[in-house]
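Each structure below appears as structure tokens.
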Structure P
Amino acid sequence: MAGRALQVSASARQRLVLEQLVRTRKLAQQTAERCRIVLACADGRTNLEQAATFGVDRQRIRRWRVRWKKAEAMLAAAEREGASEAELEAKILEVLSDNYRSGTPPKFTPEQVVAIVAVACEPPADSERPISHWTPTELVDEVIKRGIVKSISPRQVDRFLARRT
């Protein structure tokens, strides 16, 4: 038998902010969805009902229910301390924002990227290349030859150059 979902609440001011956020056109859709989920949780709707209504899995509903529950005391304290509407909105958006994810560390340093772009700006003839224009493959050969990087794909070189235009 499944356990009962955490009971969450939202004060009148929090509800007002959440409802305004849902109607805001500039808000990311994922954040608006999270606002709707919190409002439905505060209304006492079950995870299963919400999953069907919003077309998402119950785990997502549960995740935002738990996150909101953990933040309830902080939001209530902000209200007691007289937080303005903008300050309360900022705190709510912070609660509903994505957690930091470190991702993979960059493979190339900014200095290496700059050096690769600098090589691309030089005429190929200066590097004794019998071509009129750099190609990603020729740039790979040259930056490896110069010791700027140990290895790199032509596609990655192309990405570095595309980012600069």
Structure Q
Amino acid sequence: MRHAKAEPVAASDHARRLALRGIRDAAEAGRWARAEGLLPDHAFVSTAARAHETWTAFREGAGLDLEPELEAGLYSAGPDAALAVLRSAPGHASTVMIVGHNPTMAHLVHLLDDGSAEPAAFAEISTGFPTSAIAVLEVASEWAQLEVAAARIAGFHVGRAD
């Protein structure tokens, strides 16, 4: 998931918080995930304020009681580093979520794509990866063994409260 809409300025980029629209959009994304049966049992979240607030609003919208694993490296991670984070997911986790930043989140989805994507989802992702976007990927391997081009894009949703 890409973090939700944030305020344009703050004391630092890392400190930028969500705009009211971002809070509402992330909560809607959580409600969507619950309705689709796509609730994570493990989450990695960037330490940036806007990513952590996105997780909080998503979690509340989804009705989840799950504490994320805050991952400082996701703030500046490229897709390879984000893939390394995914590989560190616990083996028992069946659904893992990352809340991070663009362009990394969009690049990670394309890096993992095995070419068998659900056509409508692939078409939507190809037009952009806006704030509050969630890409759903199906992974057949263990997290520790996850490789490039080893996941199927199965869905895409952009959280929008309005």
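Each of P, Q could give mean projected area of the Cα convex hull in nm², for residues 75-138 alone, but the derived value 4.5 comes from Q.
Comparison across structures P, Q (criterion: FRET efficiency 1/(1 + (r/R0)^6) of positions 83 and 107 (r between Cβ atoms, R0 = 41 Å, to 0.05)) gives the highest value for Q.
Taking relative contact order in percent (Cα under 8 Å, 6 or more apart) as the measure, the highest value among P, Q is held by Q. The maximum of mean projected area of the Cα convex hull in nm² over structures P, Q, that is, the highest value, falls on P.
When mean count of other Cβ atoms within 10 Å over residues 35-42 is worked out for each of P, Q, structure P gives the greatest result. Here helix-only ellipticity at 222 nm (-39500 (n - 2.57) for each DSSP H run of 4 or more, over all residues; to 500) has been calculated and equals -19500, so which of P, Q was it run on? Label of the source structure: P. Between structures P, Q, the calculation of distance in nm of label points 7 Å out along Cα→Cβ at positions 99 and 123 yields its largest number for P. Ranked by FRET efficiency 1/(1 + (r/R0)^6) of positions 27 and 131 (r between Cβ atoms, R0 = 41 Å, to 0.05), structures P, Q are led by Q, which has the greatest value. Matching task: 2.9 is the computed value of distance in nm of label points 7 Å out along Cα→Cβ at positions 19 and 51. Pick the structure from P, Q. Value 2.9 for distance in nm of label points 7 Å out along Cα→Cβ at positions 19 and 51 corresponds to P out of P, Q.
No lab work stands behind these numbers, since they all come straight from the coordinates. The model shown is predicted, which means the values in this text are computed figures rather than measured ones. Cβ atoms are built from the backbone, for glycine too; each structure is taken alone.
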